[in-house]
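Below: a set of structures, written as structure tokens.
No value in this document is a laboratory result; all are computed from the given coordinates. Bear in mind that the values here come from a model prediction, so they are computed numbers and not experimental data. Cβ atoms are built from the backbone, for glycine too; each structure is taken alone.
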Structure 1
Amino acid sequence: MPFTFQALNEDNTVNDAEISITLTPTAAIFTETNWVGGSSDTQIINVENDNSAVAVSYFVSADWFAASGDTVQNARLLAEKLDITVTADPGGTDDELFSGKLADLIQQPITGRNLAAGANEDVEFEISLPIGDATDLIQGIGIAFDLIFVAVSA
């Protein structure tokens, strides 16, 4: 019978990172009324990477729905008329994450926006109703929407 020998490499461990982001403010940044063609507003949300050791990539989406007393069909009409531009780090090194219709703001930018460990940055949202899209078809319609940030480890 041959000799055998066993050696051990013991007590290996792996601890997963926990990622999270904080948005400021968390309350609605848009509460618009009486819009007409050419109306617009710009607001900012600060996004902070809460993990001081792990970078994240974040994505932005809009989840729109009918305003109180309106229908989903009407909300869809308005979501396809409202323009929205999302810009990271406005006033610094501007990086446009999305520009298009509110209805199309889904997981943007496609490749995510990197945010270093422990870092934060402002994200600017500019929403407008172009004059050419302010037709009788959308007169009196209301829409509500949430701005959603999703982070994944980078």
Structure 2
Amino acid sequence: MKRFLMILSLALIAFVSLSGQETSFAVVLKPHVPDSIELSDELKGILQKKMVQMCTQNGVEAGESKYVIYPEIRVKGAEMTATIPPKCVLELAVIVKVVDSQTDERISQTDFVLKAIESDQDKALYKAISRMNVKTSKIRKFMVVTKDKIEELCK
């Protein structure tokens, strides 16, 4: 009987403490890689995964939403070294934007540079995209600002 009362009182305490917590608004972004980016399907898949990771590893849900997060990528520089064997030094400019897909209003954006050195440009492109770090301080700040702006818009 004591055991039953103890379990019942603990369950009641847990219920009361959990029911008193306020539910917070969850910000959800839809990761998307536009068809206008001229990459192979494999690289587009990797980039899509990086967009999902950018959301989930920085406190934002990834799923269906009117708010879309997408990258724009362009080659900033590509040159061959004078070494033996020659290597391709590739520099990519990446802009990540979050927009409201219904109004085309830009919520926020950030940009950064990816670099890679490989034997040819295709391998360097693959290496740069696949090694994109989605947990840098710049990206974390971008995601916090984006989350705050969306929460403000939804109030």
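Values computed for the structure shown
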{"item": "Of the structures 1, 2, the one that 4.8 was derived from, the read-out being distance in nm of label points 7 Å out along Cα→Cβ at positions 61 and 85", "result": "2"}
{"item": "Among 1, 2, which structure scores highest (criterion: relative contact order in percent (Cα under 8 Å, 6 or more apart))", "result": "1"}
{"item": "Distance in nm of label points 7 Å out along Cα→Cβ at positions 69 and 101 - highest-scoring structure of 1, 2", "result": "1"}
{"item": "Structure (1, 2) behind the derived value 1.8 of distance in nm of label points 7 Å out along Cα→Cβ at positions 93 and 125", "result": "2"}
{"item": "helix-only ellipticity at 222 nm (-39500 (n - 2.57) for each DSSP H run of 4 or more, over all residues; to 500) derived as -13000 - corresponding label from 1, 2", "result": "2"}
